[in-house]
Structure P
Amino acid sequence: MKPFIHADFLLETETARRLYHEVAKPQPIIDYHCHLPPDQIAQGHRFRSLTEIWLDGDHYKWRAMRAHGIPEQYCTGNASDWEKFAAWARTVPATLRNPLYHWTHLELAFPFGISDRLLDPDTARGIFDACNQRLAEPTFTASGLLEQYRVKVVCTTDDPIDSLEHHLAHAKGARFTRLLPTWRPDGPLAVHDLDYYADYLGRLEAASNVKIGSYSELLDALDKRHAFFHQVGCRLSDRGLDIVPDVPCTPERARTLFEKARSKRALSAEEQDALRWRLLHDLAVLDHQRGWVMQLHIGALRNVNGRMRRTLGPNTGFDSIGDAPVAGPLARMLDALDSEDRLPRTVLYNLNPADNELFAALAGSFQDGSTATKVQYGSAWWFLDQLDGMEKQMNALSNLGLLSHFVGMLTDSRSFLSYSRHDYFRRLLCNMLGNDVRRGHLPDDHSLLAPLVKAVSYDNARGYFGFDV
């Protein structure tokens, strides 16, 4: 019987199989947005077990385990590595039609070479032991895995006050993978928590060597850190926004509001949104000045379970899709930058699938011919980065924009095994095109289809982000 994961997995036509095997599969990977720890990459971290690399920090799996009735001690608690893995193995058969079932077996097939068995309670011990043996091999360190997956560039997510010492150390050696930072200014935007904000500004002062007593001095400090990130090779920024603030704020008002926040006088909700709006605007201007790409991840409703937030902290699997209005506020923010000719190249990501066509259409409204698809409709994100979500995102982009200029997939992950998502994406891309050919919606012309597949798999990201690989 053919293994579940095989060479032609998800490839339903001969056209799809040819496009994948001849064009998509050989391409290297550019992972332009992820949450991998840079210290583990720079230091060649070796994983103690399959549990560490596969389950620690993976809120996708924790959510499924909780839904299957697995107690928390086997997710984030103090159970042993084997006990946690055995609990995950009990969960896997229950994930049929959840993307975790595909991802799990793709990751076992590569890099571990296990495609003759499905993970379940009966096979768990053998798979656990076999994978742990592979993790002891020289090519299964954090950096070795990136090379196995042929990752040419990986962009981590980093705070403006970060020293970037691990990126600098990694750059000193001859490496297959370039390790670059991404500027993620959550701290400067956290005006809702004045105690945290005061502490953060103190750390920003230390990192920038700029005394921050006014809004202009805040911008000076951020500009210095922005320049430092640029020097280390950063070419992307990122913002995670639950909502897009819709209170345009003049520089004069921003000065007043910042002085109020700096003195720990509470800002009203309207004032918080106004100061955030101005900061988002001025941070985008920094990106534009240095030729960076700005990423906007919009629509997460975070930490909705207060009891578990207090017990386990953030980023533990208790977030949701939000439904706040986005079209008007986002359009007005982009327009304010564009009207000043300060809109950087921008990638827009939505978390609510109801917004797919909205984001694709909005991106098309800010193309200006300066570069191919200056404003990108970004890849399916978080709850949407699965078969159905990826296909819907590509269909919306194809209908309202140019799929041919799409910068393709990313991992957005904390796991070194999540590069199977790039393979998954490439298979889906080729399969969609193959089915279009079968239905007569596209010409059966390999010379026309192959360049599109190659571009979306690799070339577009390399060119759009300006990576020297």
Structure Q
Amino acid sequence: MDLFSSIPVESLPGTPLAEKMRPKQLEDFVGQAKVCQQLSGYLKSGYLPNLIFWGPPGTGKTSAAESLGRAIGAQLVSVNATNSGTKDLRQIGEEAKQRRLENHTRTVLFVDEVHRFNKGQQDVLLPYIEKGDLTLIGATTENPSYELNKAILSRCRLVIFERLSIEDGITLVFRTLEKIFCDERKLSTSEIKNVFTEESLNWLVGWSDGDARKLLTAIEEISVSLAEEIAAKRSLALPDLQDILGRIVIGHDKSSDLHYDLASALIKSIRGSDADAALYYLARLLKGGEDVVFLARRLVILASEDVGNADPRALQVAVAGAQAVELIGLPEAAINLAQVVTYLASAPKSNRSYLALQKAKDLVESTGSLSVPLFLRSAKTKEMQNLGYGLGYKYPHDYPRHWTEQNYLPESIELKQPFYVPDEIGFEKQIKEFVSWLRQSPRS
């Protein structure tokens, strides 16, 4: 469907405020300075490549596509990947080819939620993209490197949209209020700025979570209350604003990039011994409805991978936390997770046992299934004993300090460096000192 019509959309009855405020050209954008600079560069060069717009909802991906279509005088065709099949795409491609041959007119195909196209649908577009029959602009909230095939990605430039900053959100609020009230009520700029208290304005922008569409929809919802406050020459207070819009709802999808990004940030904050940052990301994950069992299990892994023998109690705490989560459940289990997170973040760190395992795995990969030395084998039967199983094994407890020198590895393996080298941190320092003391003990 052609996005442009003879009647402006904003003039039609029932058009949402977010649509009325949609920027018509790049210069009208609030925020996205890097994006606008990148896109303006394409327009100045006269060359518009195939583009993938990647970013959160409400950051201007559709508006940018429309602006580019207008700027180059192209026929802009818009589809949503959720309801467009291969037949539809092939028809669009053929029409674009005819339009190019007969009218010398370019076609820009804007595909919203392009990550939802399957491989077959993406393959349909390739010939038309390669021949220049159409220019593809795909918009997605998901990481395109995960969702789009290499053939499409190799023919597109990536443009990354960011959430609106607090400052940009405030700018958008006042720009919108001026459009709503200044013309109708002849209000001054100073009067507009007094519509909100500072507290309520900051809350509103934070509530929108960097989503311009959500912010504009909220302004439209509270516009009646705003008009009453303006008439009474009052500012809309935070409690009244919260009553209208409700409390902050954090966007979160357990299968999306945000799920992995927040979990990654939690783990890296703990690894970096920043308990405050770790608690912040834990709170974000819990607020978004993350699976607490997933979080507890990930913390158990971290206890061994990143804390390790620097503090052996870390694993005990993490396992106890995981058990508590399954026993208690939310909301109280959040308290257990907070204890685990702060303990792990504050504990001394060592990944030496994890690195030692990786070295051992590499050796197994390169040497294969070497025979276990006879003296280490289990002599369960008489026949095994006759074959020498267990013969020559030195029982460590029969020796001073419960240790004696003995090569436990297969005979063909000679380690130049040990797999496990304890660090000088936490309990591992004691392990290192003990092993050194052990090696210096009498050999008899």
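Taking mean count of other Cβ atoms within 10 Å over residues 354-361 for each of P, Q, which is largest?
Values: P: 19.2; Q: 13.4.
Checked P, Q; max of mean count of other Cβ atoms within 10 Å over residues 354-361 sits with P.
Match the computed value -0.60 of log10 I(q)/I(0) by the Debye sum over Cα atoms at q = 0.07 Å⁻¹ to one of the structures P, Q, and report its label.
Q
Taking mean count of other Cβ atoms within 10 Å over residues 98-105 for each of P, Q, which is largest? Mind dumping the intermediate values first?
Numbers: P: 20.1; Q: 12.0.
Of structures P, Q, the maximum of mean count of other Cβ atoms within 10 Å over residues 98-105 occurs in P.
Given that percent of Cα pairs over 23 Å apart, for residues 122-313 alone, derived from a single structure, equals 62, which label among P, Q identifies that structure?
Q
If you rank structures P, Q by FRET efficiency 1/(1 + (r/R0)^6) of positions 26 and 66 (r between Cβ atoms, R0 = 41 Å, to 0.05), which sits at the top with the largest value? Don't skip to the answer; put the middle values down first.
On the way: P: 0.55; Q: 1.00.
Biggest value here belongs to Q.
Comparing relative contact order in percent (Cα under 8 Å, 6 or more apart) across structures P, Q, which is largest? Walk me through the numbers on the way to the answer.
Details: P: 21; Q: 11.
Looking at the calculated values, the largest one is P.
Bear in mind these aren't lab numbers, they're just calculated from the coordinates by the rules spelled out. Small disclaimer: the values here were computed from a predicted structure and weren't measured. Cβ atoms are built from the backbone, for glycine too; each structure is taken alone.
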